[in-house]
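Values in this text are rule-based calculations from the coordinates and carry no lab data. Being a predicted model, the structure only gives us computed values, none of them experimental. Cβ atoms are built from the backbone, for glycine too; each structure is taken alone.
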Structure I
Amino acid sequence: ANANTSGGLDSTSRWDEAESAVTIASAYDVKVHLCVTNFDSDELDTILSSSTIRNKLISELKDWQDQTGVDGINIDFEGLPSSVKQEMVTFTEDLADEVGEVVLATPAVDWNGSWDFDELAKHAHMFIMGYAYHYSGSSQAGPNDPLYGGDPWSKYALDWSVEDYTNPSYGAPADKIILGLPLYGFRWSVSSNTIPATATSTGSSIFYAEALAEAQTHGELWESNSETPYWYDGSRQGWYSNEESIELRIQYAQSESLGGIGFWALHYDDGDSDLWNMIHEETTDEVIDPGDDDDDDDGPVYSDDYQADAGQPFLAYVGDTIMLSGEGSLGPDGIEIHYEWTQIEGPEATLTDADSATPTFVIETAGVTVFELMVGNGEVFSQPDRSHVVVLDPDAGRRHRGSCSCNFG
């Protein structure tokens, strides 16, 4: 939603869905924040200069939190004028007193000295928008989020931004900083395939999934100073992020003891499972139990010949007929797969055709229902996979019609 100069909120039509988002996210211990934006410097000056307007906006946000059950508020005020530097601190402090958790989206480079890092960190986390070091209007093609600066690039890079935000004289504690990374890049027409190359056109953005496809077509190149992949198609350079470059940036954030990492924006990757498996491995200490290798008659015998796929989590409503899907499961060629579904959490559900790939059930109680699937030949089985079904009451969450980050550890 957008904060307006009267202290109200515009474009809240999607916030009525926040209550459902909280229900879904809570099954994975994920928090949900409502995001408030304003990208107009004059309007931000008006909003923040007036205690009356600030307090009205805070009251509006508190009401929305109470109605939706979200965990906190994300403030994305871009183009913040330095004239309201102290007022931004006051607003953040007062907002945190009301809603608890506050995250501020902050610029990669604080060109105007508008952000009081150490004072803001007393009341909020700061999500550095670590991208657009090169952008569509740049005179040279180059990395959107260079990990390191210096020749042939400018000094401004992710490492420079982190050092600035955590400067001992005026910066924030490292654990109050979240490093935001892009799931998009830019492509420019260029004069030649040099590093750097002069841009002969305005650049255009390219999402993560599309950039990877372009790299497969044209060949992936690597710029080692900024630790960034790029491609060249004979007339254009495309600079983007891939799994390797993102992993390096996550490892850098961990080496600096930052509070976490985040992305803009989640759907740009088109659900790339390899990417998210890497992110999960790099940002958690979770150890996945591979199963008991002992010969134990009381438990299943596992085999790597079978792989269960219980399907993606999904949303349904009380009274719906719900179909699970294990059709993505794998087994040896020519051997019929046996399916074993078991409910392990949530309101009780009775499965019809529980030994098939697509059992169904009708549930009359809202909640998060979790099913576990194993596949095999009746004697040996895959490791189990789980499917989460979030069941909502269709009459709930209608009271109002109106981005992701990962913590380390």
Structure II
Amino acid sequence: MKQGWEIKPLGEICTIKPPKAEARAKLSDRDEVSFAPMEDLGIGVKYMQPLRARQLGEVSGSYTYFAEGDVLLAKITPCFENGKLGIARNLHNGVGFGSSEYIVLRPKPLLDAEFLYYYLLRPKFTEEGARTMTGAVGHKRVAKEFIENYPVPLPSLREQRRIVAILDRALDGIATAKASAEKNLQNASYLFRSHLEHFFLRHCELFDSSSLEALADSDSPITYGVVKPGGEGDIAFVRGGDIAQGRVLMEQLRTIDETVSRQYRRTLLRGGELLISLVGQPGQVAVAPEELKGANIARQVGLIRLSKQADANYVRYFLQSPVGQAALGAKQSGSVQQVINLGELREVMVPIPVLSVQRDAVKSLDAFSASIERLTRVMQSKLAALDDLKKSLLHQAFTGQL
């Protein structure tokens, strides 16, 4: 901590939860005030500027009061952990009401609101506050005592504003760089999908198509897996949500008991099968890796053992493509939860050239996919570095190092 800075508890340098009587003292029930539900409070956005307005009489009863320049902080999970925080700005008649899950902090004269905003933006504050949360699962709230007693460094107002100006410039630059990296990530994903689409539209024109049922091994009809998995055991178990981005997410697999698995021998994996999620996010597809030999699958997963005329990775790429996803989407049903049933899955048509052409296609698509993955890793590393830089700047700012 820099020499000369005081440390004060938040409750001493802020008015916490200013009284609603302030609003009634200057406005009538028919006067308009800003209305800000939780969705209006941003993450990493300094100012909250509500677009909605209500009459004071409509909202003054059960909603939380705040005024122009107050700092709003979400107190309930997961909003608190996500960093929902902002300064109220451009309020109708200078008054706002919003979620009962807001903590309202009004800085006293020796504390700058923007300085407080940046101080509360630090991941350390969120992490420490999260450890104090109490209440039922899904309704945990940060402890009142934690907020009131949280220590805040208090340099002079001039120094506070100097620090705010530095952070404004630096974090704006980080936000711009982050937006650029995120856009590049989106572009990489779009480029891959676009390449697959053009590739398989061409194959649809050049080659005859066969149904998945016709491509399946005649001794292993298309099927699904374990209906009632029971408790954990020793056998790896692939659920619908374990299939994403063209692969099985090995790191999150659960297990089932071997006795249960043996009752579903037809879906014991050998490696090389096509796996398709049938519910949840239907249409996610992967090829079972060799290390899953002996594992089993859930009821929400379709299993296709292909005959020798079809390369599993070729069919996977097709089903991943916008062309294949459209074919799978046309087979989905259900008004609430979309589902692909096996009968309709069997009817999905796939362009099938000779096996040598399929394998050449897989080599080409593998190479293209690898280049996209390299670009993605670079952008993800850049995003991680930007997050680290932001954390470092916030740490330096409030330890007197800027």
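Brief remarks on what is shown
- Comparison across structures I, II (criterion: FRET efficiency 1/(1 + (r/R0)^6) of positions 313 and 385 (r between Cβ atoms, R0 = 35 Å, to 0.05)) gives the highest value for I.
- Among I, II, structure where Rg and Dmax of the Cα atoms in Å as derived comes to 24.6, 73: I
- Among candidates I, II, the computation of FRET efficiency 1/(1 + (r/R0)^6) of positions 241 and 377 (r between Cβ atoms, R0 = 25 Å, to 0.05) that gave 0.05 used structure I.
- Structure from which -12500 was derived, helix-only ellipticity at 222 nm (-39500 (n - 2.57) for each DSSP H run of 4 or more, over all residues; to 500), options I, II: II
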